[in-house]
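What follows is a set of structures to go through.
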Structure P
Amino acid sequence: MKLPNIWGQGALFAFSGLDGECRVHSCLNASLLGDLLGIRIQAKEIFDLYILLDGIKDIHYDLVASDVIRARLKDAQGQESPVIITFMDQCTIVGLCGRGRVQLRSLRALSENRTASGSEFVSGASAFRFWREDRDSLTLFSFSTKGFIPVSKEKIQALADAREAFLGRFEAILPKDGDAALTFLKCVSVMKSQVYTADGQFCQRWTTPNRLPHRWLWLWDSVFHGLGNFLLDETLPRDSLLSVLDVQKEDGFVPHLARPSFTSDITQPPLLAWGAVKLYRRTGDKDFLRLAAPKLDKYLTWNINNRLNTDSGLFCWHVNTDSDNCRADESGMDNSPRFDGVKQMECIDFCCFMVNEAQAMAEIYDALGDAKGVWWRAYFEELKQRINACLWDEKDQLYYDRVPGSGFHRVKSVASFLPLFAGVCTEKTAAALIGHLKDESTFHTRLPIPSVAMDDPTYGTDMWRGPVWINYNYMICEGLRRYGFGSLADEIVLKTVREIARFFLTDGVVYEMYDPDGLMSPRSIRRKGPVIEPYDPRVRYQVIRDYGWTSSLCAAMIAENPHLFGGSKTQAK
């Protein structure tokens, strides 16, 4: 089995909660360097741990994964020396390399205290210790916040073997398409890196979008993660959904962001019931439904009580009128032109998410034999009618947002296709939306589906103002299949996976968003401002690398569509 071996600056390197205790304030997070063979460790202080390449003429990477690097260095005489860098636990990185080649530098120039055991760097109450020892032709080393950690060659190799064996679990379900198979394993590795263990408010494992620069839990991200995370561990999606519900307030509110000891004061797209139904269909776990149903019901009721325009019966996101770059963080579409210049708006995406959740709640209650499913099914029909009556524009043959008292807010965005996902469309409106998806002047780009139509005056290259987002592609493809447009869904899935694979094979990472024209690497896409080099998220976030839902949804697309990539739907064990 060919393993992922593409080096990429900014790729995640982190210990996983699947392998042991992993808490957000205790673990070491790192990313691959771009100009050196090594990693940047970002804790309370920042260190570069790297391998000197003096005299080296060639590097062969055997494995580059989120928690283990294996390489072979060849010198001018053709002699090879190994490199291994991996994790012992959340606090300790270990490795080996050719004698004398390992180096550590503090980016903030902390003073180095050399002792008989190694080097110590102290910053306030934190201490970082670097142990190394030459043995024959090798140097063994460890970097830890726990103390000086001596480690043997055999221990390092055993840890690396265990990390590699995790990827080996997926061999039986890999697609026959070689690029898709390599990308699938990369995505699995990224997904593994984003798992934390129980901590503070979270009573079980939880997931984060990417560890660096984001480290916390997000509402809709957690749902999208679960769609692929079942490949890692069947109970992981259950844990991540329950962790979102762990931070629910007494009145039903669920925050868009949570930390072990903090919650935000806005929410995010309601997808939790949909995620619960997707999980139930796979596992048949009614105990989970019994536990989650009252909390899900309470959350959706909170949305009805707090985000509904009672005059129209349609839903409105909270808009941050003081911000230019993040006016609609609650919608998840931070800087979408949909929200330019508006204070209140009846939103097609919010309404569709609520319709979809109503259907999911009906299915949940039906599975539990609870008559409450009748109410939610009736609410689904009622809200669906309101959307079609109020948010469908006959002139443009498209669903739009609407500003109360002013009419349609005619920004052609990817949100306009969510009625397919939610089952809102009539036969006529579905056919019209398909026409837009096939229109080369609007949404039929080289890589569909742009977040804003090409002929819209707001179309650009900044985040939600044009670039393609994989979560919307996944949801819309699910809607296309619902309405019998499976061939178009296949086309979009195939193009999406191939584009993710194309840039993984060149850049070594899985990106947050992609260029709909396929002309530029995502590293060149604007993210609430111009791109800056060198890449350093401490300066300003650029397009995020090794992004959570891109990885989970790409893996899900491959696993769910063996007819496109040649593979099996059989779950990894």
Structure Q
Amino acid sequence: MTKTLLSGNEAIARGVYEAGVTFAAGYPGTPSTEILENVAEKYREVIYAEWSPNEKVAFEVAAGASLAGARVVTTMKHVGLNVAADPLMTLSYLGVVGGFVAVVADDPGMHSSQNEQDTRHFARFAKIPIFDPSDSEEAKEFMKLAIRMSEEYCTPVILRSTTRVSHSRGLVEEQPRQESGKPVNFEKNPPRFVPIPLWARQMRVRVEERIQKLQQAGTDSPANKIIWQSKKLGIITSGIAYQYVREVFPNASVLKLGLPFPFPDELIRQFAGETERLVVVEELEDFLEEHIKSLGIPCIGKPVIPKIGELSPDILAERKEMIEKGVTEPALPTPHSPLPPLPGRPPVLCPGCPHRGIFYALGKLDVIVTGDIGCYSLGVFPPLSRLDTILCMGGGVSLAHGMDKAGNPKKIVGMVGDSTFFHSGMTGLLDIAYNKGRSTIIVVDNRITAMTGHQDNPGSGKTLMGEKTIEASIEEIGRACGIKNVRTVDPRETKTVIATLKEATESPEPWLIVSKAPCPLHLRQPLGAPLRVVEEQCRKCNACLKLGCPGLEKVTFENDNRIRINKYLCAGCNLCKNICPAHAIVSE
């Protein structure tokens, strides 16, 4: 046995290997992305892994592999589970054959997400177990426990991570792989696998019987344990919050629930009965606290422990005195000494990003722009300021159609990325064509899933396993949906882009515009020679600064404001050169 320093995501991937999993599918989304990347990179000889077009598909293909007898995992972030909720709810009824674990990474504090969600609620909703590790070692071990529990009780299982668990590092003891030993061979059994009402009603009863058995299993599980210290204060906690509790309350007794659902009522009652005061410390929702109070057990939890944002040792330390004194009303946080002023670092599109040209062109038109989830979300910030809404994956297309059909007086332009289009934008485009919409849809196609770290997608021509495959054509898909007006543009050819957008938005028919240019970070090379400003020709009109490119700088030299191009940041995309009215920007 060797110990290795691994992030939580790397440890989960190791757990996938050690648990004998042979099939893995998911969709990239921070903070879960690196799990499947590590599986594909390190364990490809024994585990097949794929990026699916979206989380629903990933969940379903994993379910199919499980019903055939394979041990499987599917990975996604918390908002991805919303997309996969349909198959989740019914797979709970069907049950599984090979072990099935859905790894879902929550993002408290919304470091890279449009909302906060507590996946523990989904486990209760679907009536399936959920594991909640607090560090890398537990993340690996809980994966193996989850696979075993899944097979023993024929249930899908959720392994919940959070940003802090996924990206923090800890020592992990690597152990041998445990093969399933069962052949992959689907056995027909319609009453078990076909949930028509006649059989689904019987399945519903079995789900309830299973959850009762799992409740006892939770009480006996090694994932749930009591750490006895002083019995004056007892703390019930789970996940990363356990680490903060041990740091801030080293002398308190702790009931650590690594398997928080099904609720281990027997264990909770035992712990509560032997402690003088009970506190529930959990990140995000009052999931445990609500249930504990429903058992008639008095405890302190929210709002002393905040339910908004990411928990931390500092936040817990601020409330330590209140908790120890049994105060139930929140107090103002303890003021800290001000930090030294630091320069602002707002998020910005990278130098050479092709999306910048589209936003600049849209700035020349009086239209509403419905955006989507991706790098291009940054188009909302000045000086581009060219996004008006963001809802969810694929919403950039569907919201545009809704505004159009509602009779909005201004023309509507919807925007999605290529990976988002394959994820859930295609159905919205079909809706526009089918229901005779008039929206203009732009797919900013940089041939890669850029925001989450350059993962391949159906348009990139390569699978997660590195194999060459088809390159799905967005243009052909658009035509197949019924869109007659399909145009491909280079976003750096500003005049052409503006003219195309003008033609599209003035048309009484729907348009699909594919803005195709590579992501420079993915290329790992400049797009062209660095540019420079010819000061004698520069009019100081600041037109180039409206692009918001980090390579363009306004500097003061001898009481004179000048425009300068930082050659170390310039990607050579020529966009600023193309829009300069004085032709003052030239190649080095």
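Laboratory data are not the source of any read-out in this text; all were calculated from the coordinates shown. Only a predicted model underlies this, so the values are computations on that prediction, with no experimental measurement involved. Cβ atoms are built from the backbone, for glycine too; each structure is taken alone.
A few points about this structure:
- Largest in Kirkwood radius over Cα pairs in Å among the labelled structures P, Q is structure Q.
- Ranked by Rg/Rh (Cα atoms, Kirkwood Rh), for residues 276-347 alone, structures P, Q are led by P, which has the greatest value.
- Structure with the greatest value (metric distance in nm of label points 7 Å out along Cα→Cβ at positions 60 and 108, set P, Q): P
- For 23, 20, 14 (semi-axes √(5λ) of the Cα gyration tensor in Å, for residues 12-171 alone, calculated) the corresponding structure among P, Q: P
- For mean count of other Cβ atoms within 10 Å over residues 68-75 computed as 26.9, the structure of P, Q it came from: Q
- Mean projected area of the Cα convex hull in nm², for residues 116-355 alone derived as 19.1 - corresponding label from P, Q: P
- Source structure (of P, Q) for mean count of other Cβ atoms within 10 Å over residues 52-59, computed value 23.8: Q
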